[in-house]
Structure 1
Amino acid sequence: MILDKTGNTTTITQEKFTVIELIKKLEALYPKFKNDNIIVVLTALEIKTTDIVEFLQISNIHKNINHSFVIVSDKVNLDEIPDELIVAPTQQEAFDIIEMEEMERDLGL
C-alpha cells in the first residue's frame with residue numbers, strides 16, 4: 001500500500017494484496033487520513049464489481065463527515081456499481097470529482 005498526500009487529499013495505491021486486505025488496512029489506518037479526501041487506486045489489481053462493493057461501509061462513513069471517497073478502477077462496469085460509491089476510470093478524473101464535490105460543499109449543496 002502506497003500513501004501519497006497532496007493538499008487535503010490522500011491517495012492510496014494498492015498494488016499487491018486483495019481488496020479485503022486493503023480494507024482491513026484502511027480501517028486500521030483510518031484515523032491517519034480521516035480528515036482528508038481519499039482516492040483509492042486499484043488499477044494494478046484484477047477486481048470485480050463485488051470487490052468494489054466491499055468499500056461501501058468505509059465510503060459511507062467518510063462521506064458522512066463531509067469528505068470525498070473515490071475509487072479508481074478501469075476494470076469494472078460502472079453501471080453495476082451502487083450509486084453510493086464513486087468510481088472513476090483514471091486518477092485525474094478522481095481529482096476532478098473531488099474538486100467538484102468540494103465546490104458543492106462550499107456552496108452548501
Structure 2
Amino acid sequence: MSIRIVWYAVFLVLGALVGAAGSLAQAAWVPGGLILALLATAGVFYGGLRATDTQLGIAAPGVGWLVTIVLLSLGRPEGDGVFGGGIVEMIYILGGMGIAVMCATMSRLPRPAP
C-alpha cells in the first residue's frame with residue numbers, strides 16, 4: 001500500500017474533525033472562533049497539499065470537511081442543528097470553500113534535488 005493512500009485517509013479524517021470542531025467554535029466565540037476555525041481549515045488543507053504534494057492532498061480533507069459541515073447543517077427532525085443560519089455560519093462555509101480553492105490553485109514549490 002502506498003504511503004500516499006495512508007496520507008489521504010489521514011487527511012480525510014482530519015478534514016472531518018476540523019469541520020466538526022470549526023462548526024462548533026465559529027458560533028461559540030464570535031469573531032475569534034470564526035477566525036480560529038478558518039485558520040484550522042486553512043492549516044489542514046495546506047498541510048494536505050504539502051504532505052502529499054498533490055491536488056488530491058487538498059481534496060481529501062476538503063471532502064471530509066464539506067461532508068461534515070453539510071451533515072451538521074441538516075439538523076435533526078426536532079429542529080436542532082449546529083448552524084443557525086446567520087452571517088457567521090455563511091462566512092465559515094464560504095470561507096472554507098474559498099480557502100480550499102486557494103490552496104488547490106497554489107503553485108507548488110520545486111523539490112530540492114537529492
* Structure fact -> Taking distance in nm of label points 7 Å out along Cα→Cβ at positions 41 and 65 for each of 1, 2, the highest value is that of structure 1
* Structure fact -> Computing helix-only ellipticity at 222 nm (-39500 (n - 2.57) for each DSSP H run of 4 or more, over all residues; to 500) for each of 1, 2, the value -25500 comes from structure 2
* Asked: Given that relative contact order in percent (Cα under 8 Å, 6 or more apart), derived from a single structure, equals 32, which label among 1, 2 identifies that structure?
  -> 2
* Using the calculated result 6.3 for mean projected area of the Cα convex hull in nm², pick out the matching structure from 1, 2. => 1
* Asked: Taking FRET efficiency 1/(1 + (r/R0)^6) of positions 9 and 97 (r between Cβ atoms, R0 = 25 Å, to 0.05) for each of 1, 2, which is largest?
  -> 1
* Identify which of structures 1, 2 gives the largest calculated value of mean count of other Cβ atoms within 10 Å over residues 25-32. => 2
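Only the coordinates and a few stated rules stand behind these numbers; no lab work does. All values reported here derive from a predicted model rather than from experimental measurement. Cβ atoms are built from the backbone, for glycine too; each structure is taken alone.
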